[in-house]
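Listed after this line are the structures, all set down as structure tokens.
Read-outs throughout are calculated quantities, based only on the coordinates presented, and are distinct from any laboratory measurement. Just so it is clear, the structure is predicted and the values come from calculations on it, not from any experiment. Cβ atoms are built from the backbone, for glycine too; each structure is taken alone.
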Structure P
């Protein structure tokens, strides 16, 4: 095995990649009040988690993997290891992955290990995974792959619309005023990522108009779409994801489109009904 890709559990992988021996998912832990604490692994039950969140007055939280857990994931016969984490502005997962790399080098010596801060989440991580695979299949050198991935991360756009902003606000990812106004007036902000931090790009009254606005913004900012993939993550809202896909693909043609169901950490931040788009 020439390479291995390690991702944290905020990354939505299609089933075929989950079954691929070149991949390993390092789970975060999901915590809801005092009665729910589970690893975000292959046994994650989205319905059970969303019901637990709805029933608990406390805000759900996540705990990032330990550096030691990441170090173990790097113990492989693969010559090169690529690690993709959710934005370092949202979680400590990236820092743990880097510390795990240092622990590995201290114990075993040098190895090509590249840790990528996705500056995104969910299908944004998936985009990077596909890019790494694409570059590896071209037979490029490790240094060239890391350089191209860095540029890919800078060029990638992330957009999302959520039914509920409470989790982001209570975890300090949004200003309280915006979240309050959005919830009281049924204004749904269209959010994006700026170097891994969450920003507001627009808004719509109600979910339907906000999703349409998100699609319009994505279309407006897309560059060379024919060379890229459209990826959409949804949290128990396939109908909305399909609607967004149709809206975008009326104007743009992509080399591939993937619609993915939210994993545990994505479900925590997106809440039920949320839709995330990356190009």
Structure Q
């Protein structure tokens, strides 16, 4: 059966492109959602769906809202994908950059291309809700004089002419996406234990001296690498924090032993997913 994957944004957005690259060997349908919150609601209504969720970017950092949405849901991580984010300037055919007067895109995309856009003062920057959505609007409304900062996939999808590629200031711009789904679907998609070398967890620690240090010491003893740790304050509990951690390891058995060893030292432990680490596009 063809997989259906929820995405945040319209067809052609970076989530759409990442989903199609992750499932490159399969024919998939993507289901656009206006927001990440809407995406989780859609997933909760249909256990057969998958979702792709941006979780961190090498320039903007962690997407804290998405960490919380994932924790509060019952979804499980089944994979990850790392994709370079490369912006293009695209407009309706038959125009040059000097003939344009306005550029539309998501505010983060505009900021990531500031150096290029400042070299073209004729382009007034107008913020929009989505990169691909800007391309779609220009195409559907036939907006001459307007350009979109978007991915090349979006430009091709909506029939726009790419006037300039790689206009981002920092070329080392990567986003890490998580593939998530209902626990029953996750169990069906789970790789064999020999292929599992990464896990994402969330936990809290008692508000006592050295509490987190003791946890990290145990992970170190079991040869578990913390590839990422992110703290977030717990609302209503002053100076207490929730920790999101990504663990990488060579031995699944040692990883499971480490989890059992830290349980007495932590609270509210939830394993968000156990999966195969992605090595692509970096």
Structure R
């Protein structure tokens, strides 16, 4: 089965898109000829984390898209507002927002310093809320023009089971804060014809951020492309008919008849994957 759709000419704003999942989603759209703004902190090369907004922009252009690299600290509301305004001015509007930027710190309560707590809440919750807030007037215009506007946030389904909290309370609260933005904004902006959905992976995904966590074997992961393909399917759906969903990558692919996921394995032939959090 192949994935059908077309994001040609779509004006997309991606947070944290200089590498990993955000970049994979950007490249999938760029292959159609989308216009993609990459809003991320990394402008200068970091020996620990490959990729900058400029290397991402080159990849987007090589894939067939139009790229706009913007250095933006998502913790700063003025930088968010400026990045959104620059994108809208450059592209003539915004049709899609990808809330991908996220901070992770898998520590128990007594081992979570205030600065780590604040980082996760500033990036994950506050950043997602304020970026969505800044983009929404442009997404309303997109809806009025019949351009099928979407907000897609990389966050998990909400589950109040204690097992998802007990090992890393702060991180879980921060990720669920992103998901609560999805839950509330989907209903709030339903009448405007703006889709607001979440997407989460069934398995752990091989990213630079994951590789920095001790004890994680990325050989048991899938590649970011499973999420970029799932995102592509979602973003091609009718915004008026598909909002308020907490999608899981393999279920989205199965919905269009794709059940053989071997090509997304980091190590071909893997059957015992490292499962991600928050899915029962």
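Tell me which structure, out of P, Q, R, gives 0.75 once FRET efficiency 1/(1 + (r/R0)^6) of positions 120 and 240 (r between Cβ atoms, R0 = 41 Å, to 0.05) is calculated.
Numbers: P: 1.00; Q: 0.25; R: 0.75.
Derived from the structure labelled R.
Using the calculated result 119 for volume of the Cα convex hull per residue in Å³, for residues 160-215 alone, pick out the matching structure from P, Q, R. Source structure for this number: R. Suppose distance in nm of label points 7 Å out along Cα→Cβ at positions 80 and 104 works out to 2.2; of P, Q, R, which structure was it derived from? Answer by label: R.
Ranked by distance in nm of label points 7 Å out along Cα→Cβ at positions 8 and 112, which of P, Q, R sits at the highest value?
Values: P: 2.5; Q: 1.3; R: 4.7.
The maximum falls on structure R.
Looking across P, Q, R, the calculation of mean count of other Cβ atoms within 10 Å over residues 96-103 that yields 26.0 traces back to R.
Any idea which of P, Q, R comes out highest on FRET efficiency 1/(1 + (r/R0)^6) of positions 72 and 224 (r between Cβ atoms, R0 = 25 Å, to 0.05)? Spell out each step's value before the answer.
Numbers: P: 0.05; Q: 0.45; R: 0.75.
Between P, Q, R, the highest calculated value is found for R.
Computed over structures P, Q, R, Rg/Rh (Cα atoms, Kirkwood Rh) reaches its largest value in Q.
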